[in-house]
1. Between structures P, Q, R, where is mean count of other Cβ atoms within 10 Å over residues 14-21 highest?
2. Determine which structure produced the value 179 for volume of the Cα convex hull per residue in Å³, calculated from the coordinates; the candidates are P, Q, R.
3. Assign the value 1.8, calculated as distance in nm of label points 7 Å out along Cα→Cβ at positions 46 and 166, to the correct structure from P, Q, R.
4. P, Q, R: which one has distance in nm of label points 7 Å out along Cα→Cβ at positions 62 and 110, as calculated, at 3.6?
5. Quick check on the output: 4.9 is distance in nm of label points 7 Å out along Cα→Cβ at positions 70 and 142, derived from one of P, Q, R. Which one produced it?
Structure P
Amino acid sequence: HLLPIFQWPKVIQPVEIGHFVIRTREVAPLVTYYKMFFGAKVAAETHPITFLTYDDEHHRLAIILDPSAVPKPTGRPPPPTCGFDHLAFTVPSVGHLLRSYRQRRDAGLTPAYCLDHGMTLSMYYVDPDGNKVELQADCFESKADAVRFMGTKVFAANPRGVQYDPDELLQRLEAGETEAGLLAGMLGRKTIANL
């Protein structure tokens, strides 16, 4: 059993998430999907595990072949199940998010939905096995402003956020609008500006 919270020792905190692992009945569709999604390459193929990476880390994703694995319920977006809901990956800016959206869209990968959470603009993708992966960009220049937004009544009333149209934002970006201009009308920036 767990100790009372006031007795918990201060633990050494991790510095990053190293990798994630997906168990599947069919490896090839997921390898193809994540190679495109992350711009990843196969770091190693063994039986039954394929390792992928998208940077200088030895692997960021492992895909395990398990013919006895039970498939997730299907749907777009998938129905809620117990366990991890999704993994989120941050890109450097809203411009990066929108340009990477265009690259994925042009390759046939489209998000199931896009949300303006206030502190981030997020795009949620669903892989062939029904796993959700979020790409996000911060809406504020500082983490402190994002935390400040999360303390507002606007966030408390709707922590999920509101949907947005990535094609509309991409079109505005490609027409020359600045990222600051794009963000000025988004949920978090409007809320903080009115405090």
Structure Q
Amino acid sequence: MLQKVIYYALGMFIACTGVSIVIRSNIGAGPWDAFYIEAAEKAGLSLGTCVIVGQILFMLLNSALLKKRPVFESAITILLWGFILDLCNKGLLKHAVFAGLPLMSRWLLFLLGVVLIGIGVGLYLQSKFPAMPYDGTMLAIGQCFGLKLGVSRTILEGTGLLLASMIGGPVGFGSLVFVCFLGTFIGMCSRGMERLLVRA
């Protein structure tokens, strides 16, 4: 049990750190992060709070897709993710400013963030604790339509990109990288983590 808690907490921390690095790289935030950033600014909320609201909506969507009751157990995951994300943005990386760095350096930071997101999500999913509703939506779409994990993620990221663009979120070329590759990368990381942890 302790091992699962470690996977869960460490995975979420790694993923949120990755999200914060990607945002600060100014290459283009992840599609849904771009949406949440702009929505948070318009609503006067912190990024973490806006993510919490969005994840609650995803929880209700999952319930409709799977025709089951909402997974209220994921509330802890939602609140923890929002808290850690604000901790990274307003605390650990508060003074990290990458905007003035050379473009190549910012791309390297962006890619580092993407890698951390993939590893973090892949790790915390192995705990088998209630997933973030967004990740649950990825799994629900796969179950409902017989799609691979990577394809489901790509559909979700594409939807987020469209919504973020509509409200003027910080979308850039990096956002397209998210749409095209993050789903596949998370699928690879999830399988890799599963094999690695089985051997451990």
Structure R
Amino acid sequence: MTELLYLKDAYLSEVWVNVLAIEGKKVLTEKTIFSPKTHEQIGDIGLFDGIPLLGVLKQGEEIWHMLDRKPRLNIGEQALLKLNWKKRYQTLRLHTALHMLAQIFKREFKKYADILTIDETGAHLEFNEEIDVMTINKVLMLANEMILKGSELEPFIDELTGKKAINIGYLPKFECDGLFVKDIKEIGAISFSGEDFKSGKFIITINVESVK
């Protein structure tokens, strides 16, 4: 079972690990800082002992590192993992922004986003109904006002469900195993990038301001 360090500290970007198994370009270690791709989050990339990491693959309780080439390592040796922090931080900010917007749509306008996704073009909220631009702009305004004020985020285990949950400011708590920023100030300004209809879903795309 791979120890998932990113669940304990999403800001940890470098760590030494022990190699447990090697299968060609795939390597298994006892722990990792790299998160696999999910529908809500883009998977991490970085360097595995100096070799470009293409991504990680979850197989049961184990996380395998998919490398650009075969490593010059032996089982039992140590390897240095280095996260592509810029990509991880962008994911943290977009993922937090998505949930924040979804909760504002729900609380203030009774509009329910049933699917949240992130890809290379931005972050997307999917609804079963069309939402007018005025409502979208109001939600963005409320979100950006909250971001300017800031609010620390502290995930917790819900006593009723036993699952990881989180509160963003005054918004209702929600369950999510994903990764979040420490304070919503880190999100930066959220902007509306466009809307679309696809497979019966109304899709709103947002982005966050770039950081240096």
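1. Largest calculated value belongs to Q.
2. Value 179 for volume of the Cα convex hull per residue in Å³ corresponds to P out of P, Q, R.
3. Only one of P, Q, R returns 1.8 for distance in nm of label points 7 Å out along Cα→Cβ at positions 46 and 166, namely R.
4. Checking each candidate, the match is P.
5. P
Bear in mind that the values in this text are calculations on the coordinates, not laboratory data. Just so we're clear, the structure is a prediction, and the values are computed from it rather than from any experiment. Cβ atoms are built from the backbone, for glycine too; each structure is taken alone.
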